[in-house]
Structure I
Amino acid sequence: MSRVTGIIYALDLGVACGFAKGRPGDAPASGTVRLKDKGEAIDIAFANLIAFLAEEFTREKPELLIKEKMLPLQAYASIGNAESTVRAHAGYHAIVEGLCVRFGIPWDDVAESTARKHFIGRAHLGDRDETKAAVVQRCHVLGYMPRECTDDNRADALATWDYAIAEFGRCPPAKLAMFGERA
């Protein structure tokens, strides 16, 4: 793929769907959209993801979309997740990929561990909560999120976006910061 200079759109897919978007070299816009409320059926989340992304892509079409790669099926078995979780995640990925085809947007996947290693220097720092906290902290250090924001879905999308601007935009960071640096 040639160097991407337009908008790169990154997603952290889930019921709380983190997103980040922006051009390499610019500050990204980011946030989290809640796709369904507790107790609602998964098809509500699917419909809301379609509506959200269609509106986003109609407003401003990205040059590239990047998302965290879906876990391999055997990983779901090892972490004890239900069939409904596998179905939900497969559905999110299928919707994103279908909309990318519909809107003519190239897309790619990145392993969560690869994006995190790029962003925080290691794929994992202790347990899940410690790793998520490190990603949030790095977002604060780089000025991607306000200090009062601790939304790890948004932070994961920003980490994926940061990976994508380096990998596909070939853009150096706007601010150099050491791994582990505090905001």
Structure II
Amino acid sequence: MLFRRTKLADVRLIELEPAVDERGFFARTFCTREFGAEGLETNFVQHSISSTTRAGSIRGMHFQRHPHAEVKLIRCIAGAIHDVLIDLRPGSPTYLEWEAYELTPHNRLQLYAPPGFAHGFQTLAPDSAVAYLISAFYAADAAAGVRHDDPAFKIAWPLPVADISAKDRAWPDYKPNP
């Protein structure tokens, strides 16, 4: 795996290194030794998947508040997504900045999102599926989010919004920490 830094502090875009032959390819998507050598989380207590039917649908922008903040390792396994992270860590050099990444099964990229980042995505293709490794158990009382169209961030989404949950539409305006 190749670990590439992004413009957001502590975020990594991970490129798989497939071994290719006439049958196709084999690639590791996670290795505790390699992640540990990069100083990244190696303990993932949940493995989850989401499936979204319509292109243009948005899921997010989600995070869990302390002490349940989580690392996410994100990979698109069907379709295509426009994946977005927002740095919500006061004191971070990239606080309140966001960046988007296109993840597809064909480009074989994974995204490492540290604790303190809001995460969400828009599907670029129908029947898109996303697999996650998550470092903390889900805690409903710590679940939080920001709106996809919050004026504090001005996220540029590539497609008109086809679907979004009522919960994700209802997050209040983000109030930055001083």
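Quick notes on this structure:
- Entry that produces 0.40 once FRET efficiency 1/(1 + (r/R0)^6) of positions 84 and 108 (r between Cβ atoms, R0 = 25 Å, to 0.05) is calculated, selected from I, II: I
- For distance in nm of label points 7 Å out along Cα→Cβ at positions 20 and 60 computed as 2.8, the structure of I, II it came from: II
- Structures I, II were shown, and FRET efficiency 1/(1 + (r/R0)^6) of positions 4 and 132 (r between Cβ atoms, R0 = 25 Å, to 0.05) at 0.40 was computed from I.
- Among I, II, which structure scores highest (criterion: mean count of other Cβ atoms within 10 Å over residues 12-19): I
- If distance in nm of label points 7 Å out along Cα→Cβ at positions 28 and 164 is computed and equals 0.7, the structure in I, II: I
- Top of I, II by mean count of other Cβ atoms within 10 Å over residues 124-131, largest first: II
- Parent structure of the calculated result -15000, given that helix-only ellipticity at 222 nm (-39500 (n - 2.57) for each DSSP H run of 4 or more, over all residues; to 500) is the read-out and I, II the choices: I
- Origin of the value 2.9, where distance in nm of label points 7 Å out along Cα→Cβ at positions 36 and 68 was derived from one of I, II: II
- Origin of the value 16.6, where mean count of other Cβ atoms within 10 Å over residues 44-51 was derived from one of I, II: I
Taken together, the values in this text are just the output of simple stated rules run on the coordinates, not laboratory data. Note that the coordinates shown come from a computational prediction; the quantities given were computed from them, not determined experimentally. Cβ atoms are built from the backbone, for glycine too; each structure is taken alone.
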